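Derivation of every value follows stated rules applied to the coordinates shown; laboratory data play no part. Owing to the predicted nature of the structure, the values given are computational and were not obtained by experimental measurement.
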Structure P
Amino acid sequence: MAGEPTLDAYIAAFPTAVQKVLTRIRRIVQKAAPEAEERIVYRIPTFVLGKNLVHFAAFEKHVGFYPTPSAMEHFRSELAGFKTAKGSVQFPLTEPIPYDLIKTIVAFRVKEARGKQS
């Protein structure tokens with residue numbers, strides 16, 4: 001439908017440095033889940049694979065990554081150095097973004113979405 005928000009428009013609304021972070025996260029998810037559909041859900045970028053796979057969003061001082069509570073629990077030790085909640089983690093923009101960890105979490109979520117995780 002015309003006028004619906006897009007990931008491109010969402011990313012373009014941020015300063016260049018933040019756009020680079022968001023674009024890299026987007027590419028990580030696209031590569032790990034090429035069949036996932038890109039949408040804006042809850043006004044933030046979302047990848048859907050049957051149901052919501054992951055969301056991410058930029059804020060003034062961090063990037064929020066929302067891989068669901070099951071992924072947060074599974075990767076609790078790896079995420080210990082970051083501010084977390086039941087289904088989310090904050091990656092400060094003043095520190096290196098853990099792209100390899102994001103890639104691993106997305107791969108876990110893809111397996112979950114396809115019913116390969118217990």
Structure Q
Amino acid sequence: MAFLLLLGCGFLGGLLGGMGMGGGTALIPLLTLLGVPQAAAQGVNLVAFLPMAALAIGVHARAGLLKGEGLVPLILPALAFSALFSLLAAHLPSAVLEKGFGVFLIVLALIRLRDALFPHPAHS
């Protein structure tokens with residue numbers, strides 16, 4: 001039964017990741033609901049992200065959906081902050097990571113709700 005639950009988590013994470021929506025948004029909460037500690041769930045998400053991202057980049061590139069301009073100013077700070085905060089996360093208790101990720105999901109949901117209720121003219 002545990003295998004089927006993990007398989008379902010992988011399916012949902014891959015589905016969302018393939019659409020470019022961030023499979024970890026579903027994968028991390030699902031794994032923690034199954035009893036996986038928060039830090040371990042985040043680690044599993046990082047490992048699972050690599051093949052999903054490589055596949056998704058190839059698909060989106062073939063569809064002509066990628067633009068190269070502005071990548072360096074985006075990627076360099078992202079790499080630096082990823083390294084910094086992964087070191088920080090490795091030393092934080094799981095409870096802090098759980099609460100932080102929960103707040104992130106709530107804020108993200110509120111932003112998406114706002115955008116759905118009050119669409120910006122450029123998005124419609």
Structure R
Amino acid sequence: MVGVILLVLTLLLSFTGYLLPWDQLAIWAITVGTNMARATPFLGHEGPGAALLSIGDINLVHAGSDVRFALLGGRFVGEAALLRFYVLHCIGFPFIIIIFMAIHFWRIRKDGGITTPL
């Protein structure tokens with residue numbers, strides 16, 4: 001499981017680094033990627049389960065409070081999105097990856113390493 005988490009974190013690291021050249025291709029790629037995030041269950045306002053998170057007529061997940069808005073820091077790709085992706089790429093994900101690599105190496109050491117079949 002730790003290896004799968006490391007794989008996902010590596011993919012997220014490459015996704016956040018895609019915006020850093022700040023060219024037209026990167027802006028449109030991040031726009032497409034964050035538009036897909038709108039459809040995540042319970043976190044995106046277009047996703048399944050978003051309607052279930054409501055109190056009366058008040059929706060707790062809407063366009064101004066979903067995962068896309070949190071990633072971009074607004075409604076469109078701009079300076080706030082560039083800053084958030086830079087911080088995630090240079091500080092956030094590498095720190096989390098180091099923690100999971102330490103857990104991974106500890107588990108390999110604890111379990112006896114890679115053994116050959118009998």
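Key figures
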| item | result |
| --- | --- |
| Label whose coordinates, when helix-only ellipticity at 222 nm (-39500 (n - 2.57) for each DSSP H run of 4 or more, over all residues; to 500) is calculated, return -27000 (choices P, Q, R) | Q |
| Origin of the value 41, 31, 31, where Cα extents along the principal axes in Å was derived from one of P, Q, R | Q |
